[in-house]
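Dropping the structures in below, format is structure tokens.
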Structure I
Amino acid sequence: MMAQTQFDKATTEAVGRKLSTLLADLHIYYGHLHALHWNIEGPQFFTVHKELQSMYEGVAEFIDDTAERILMLGNRPATTLKEYLETTSMEELPSRKYTAEETAQVVLKDLAHFIGQVRGLIETAGEHNDEVTADFGVGMLQEFEKQNWFWSAFSN
């Protein structure tokens, strides 16, 4: 029998909802990064292509960690594309040519979304005395803010 983190139902539902939306959004973001990685063209191709690969590899880890935290709280993570599309607060990204500047704008928009979303997760987890989820969010927030700084510097 698997032991679960002990929280009341209100906590597991409130924090679980935030984590479930985050999980769905991370899957959409993973798709965004692949769409950009595959479709980037122009003189900065090599630099941006390589950076996007590093980013989607990091997002894959965030996806796994988020799903595991959902399980630790006694909930079940979504596992199908249908569930992600029903839960996400993001739009899919079309497959087309992207310049480095367009790529930076898409990434910056997505990072702004996640910075706000993860701050909300940290707040909700804190309100429910779930320090582990709050700390998990802080680590993710730190990475998103760092990437935001990098991409902002790149696009200026």
Structure II
Amino acid sequence: MRPTKQEVVAALRDALNAELHAVESVAAMARDEASSAETRSEGKYDTRATEASYLARGQAWRVAELRQLAAWYQLFDPNLPLNPPTAQVGALVEVDGPRRELLFIAPVGGGRIELHGVSVRVISPSSPMGEGLLELEAGDDFEMEGATGPIQYSLLWLC
């Protein structure tokens, strides 16, 4: 049974919130490490403090990115119809190519979730598959470049 768009978005929201919580914890530890007395330089070649501050900065950027994505998921209403009815950010689509796949087009990121025994791949508009799908309607065909040459796909369904 194919999961609904509402179920997919709810599962992605939950997964993102769990990831955000974990990354916030790691960022807090990195920030504490960067400002710890034990990390202070003990000589001109001791770069622990510099490395710890780079790590803390990188983790802070990741937290900011995840918070921005979480805000999008909070504001996104999966019950609204696509307007126009084309593949776009927020669309759940089914494609047929070398294999049949269910895809959710997110603003950024990627990954995979499992719902009702069905795998849903998360893609972004900047991914090769996302670029090929954008603005297509159900019934349209498209082509992607594969390792052994062009691969044909059909957009079977979207909501």
- For distance in nm of label points 7 Å out along Cα→Cβ at positions 51 and 83, structure among I, II ranking highest is II
- Message: Starting from the value -27000: which structure in I, II was helix-only ellipticity at 222 nm (-39500 (n - 2.57) for each DSSP H run of 4 or more, over all residues; to 500) calculated from?
- Response: I
- Which one of I, II has mean projected area of the Cα convex hull in nm², as calculated from the coordinates, equal to 9.4? I
- Read-out relative contact order in percent (Cα under 8 Å, 6 or more apart), computed value 21, structure in I, II: II
- Cα Rg over 2.2 N^0.38 Å, for residues 19-90 alone, calculated, reads 1.72; among I, II the input was structure II
- Top of I, II by percent of Cα pairs over 20 Å apart, for residues 67-146 alone, largest first: I
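Every read-out reported here was derived from the displayed coordinates using simple, explicitly stated rules and does not represent laboratory data. The structure displayed is predicted, hence computed values, not measured ones. Cβ atoms are built from the backbone, for glycine too; each structure is taken alone.
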